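Below are structures written as structure tokens.
What follows is calculated from the coordinates using simple rules that are stated; it is not laboratory data. Everything quoted here is computed from the prediction, not taken from an experiment. Cβ atoms are built from the backbone, for glycine too; each structure is taken alone.
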Structure 1
Amino acid sequence: MINFESLIERDFICLLDFEAKVPSFEEQPLTIEYLHQGKQHKYTPDFHVIFAGRNILFECKPSQFVDTPENQLKFAAARSWCEERKWFFEVVTDEQLSANWRVRNIKLLTRFARYPVNGNFKGRILACLSTMSVPVRIADVIQWVNPETPQAAVIPLLHMAFHHEVFVPLNDAPITVETPIALGAPFIEDGLLLP
């Protein structure tokens, strides 16, 4: 369980939880102390993320507050702290998170991530994708896997997409039955907002 203090943080947690290259992350991991005009100040970034072997501190902030003098001081202190340790510091805004369909699609997949999935369904979905010629739509797979009640294959398929067992494009459109689906990762998309 990860705590969050804003909808931006909640959405960013969904991205982190989904991202296969993020083995771990934690909220409000540390406090950075810095001096400004002779006074001691403290700043606590929102997240520490390990991504592809790199340590990154993230701040989630509404875009309208990023450039305030107070926040710019905090962010400068965080960047300095990170540079000393060969870490990175990034600010994630609501505008970045809503720039495409990625967050909304990952939130959909997340709803099915913890469902138990029958191994028979998984096997049939994988067999379908390995034998059908491309491009394959979700509608094609669920019809092939379970022609009598195709909707019964939707939950296993979305569960598998969350766990990177099958792949759907996430950035450009909402996931529907018309969405292409594949084995491997044929859809080249930007994932996390990383340095």
Structure 2
Amino acid sequence: MNRTKPAFIPTTARHIVLADPPAEYYTWEINDTPYAIAFGGKRRKADFYFRFRTDEQRRNRIDSWLDNMFTRAREAAARKAERSKPHTLKLGDILDTMWGYDQTNVDYYQVTKLIGTRMVEIREVGCMVKSGHGGPQEYVVPALDNFVGEPMKKVVDASDNSVRIASYAHATPWDGRPLGRTGAMWGH
């Protein structure tokens, strides 16, 4: 690892380095009192730094920390593998997103191009009011092929076929039911 050993660790400390997941720890004794410090990943701040009553307590703490490191690494690898699978979106599929703070906005997007196995080109489409004209809430459906926005290339998260539109909005496949929106100013 590329970490500088903290100055307070004795030169006689045992240094154990793991490659996968990247982690390292030091163990030492001062006056027969066991100590340990551990670092995970590239972190410069220690995950733990303790003095223990017994060597068994130290070993248990290190084993627990390592188990947690291995579990988190396996879970991260599984999430990455799931996200990198090819998506199942098709041309013409509709994605929807609901967002807003004081009101609920609904936007629909249509898949206009498939780009490789992980990307799509989408365009925003207009909305048609299905019910609730003039009230505080109305239900809308997408107006297919009625494009109101420029094409956007987006990476698809294959775990749920979603795309990130903005920091506050993720579009997922539309289930065919009208969605409710609220507010006085609807753009489309």
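The table for this structure:
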quantity	calculated
Given 23.1, 65 for Rg and Dmax of the Cα atoms in Å, for residues 51-114 alone, calculated: source structure among 1, 2	2
Answer label among 1, 2 for the case where mean count of other Cβ atoms within 10 Å over residues 107-114, calculated from the coordinates, equals 20.2	2
Source structure (of 1, 2) for Rg/Rh (Cα atoms, Kirkwood Rh), computed value 1.27	2
Origin of the value 2.8, where distance in nm of label points 7 Å out along Cα→Cβ at positions 27 and 155 was derived from one of 1, 2	1
When mean count of other Cβ atoms within 10 Å over residues 99-106 is computed for each of 1, 2, the largest belongs to	1
Highest-scoring label, criterion being mean count of other Cβ atoms within 10 Å over residues 43-50, among 1, 2	1
Of the structures 1, 2, the one that -11000 was derived from, the read-out being helix-only ellipticity at 222 nm (-39500 (n - 2.57) for each DSSP H run of 4 or more, over all residues; to 500)	1
Winner on distance in nm of label points 7 Å out along Cα→Cβ at positions 59 and 139 once structures 1, 2 are ranked, highest first	2
Winner on distance in nm of label points 7 Å out along Cα→Cβ at positions 91 and 131 once structures 1, 2 are ranked, highest first	1
If distance in nm of label points 7 Å out along Cα→Cβ at positions 19 and 75 is computed and equals 2.6, the structure in 1, 2	2
Distance in nm of label points 7 Å out along Cα→Cβ at positions 147 and 171 derived as 1.2 - corresponding label from 1, 2	2
Among 1, 2, structure where relative contact order in percent (Cα under 8 Å, 6 or more apart) as derived comes to 18	1
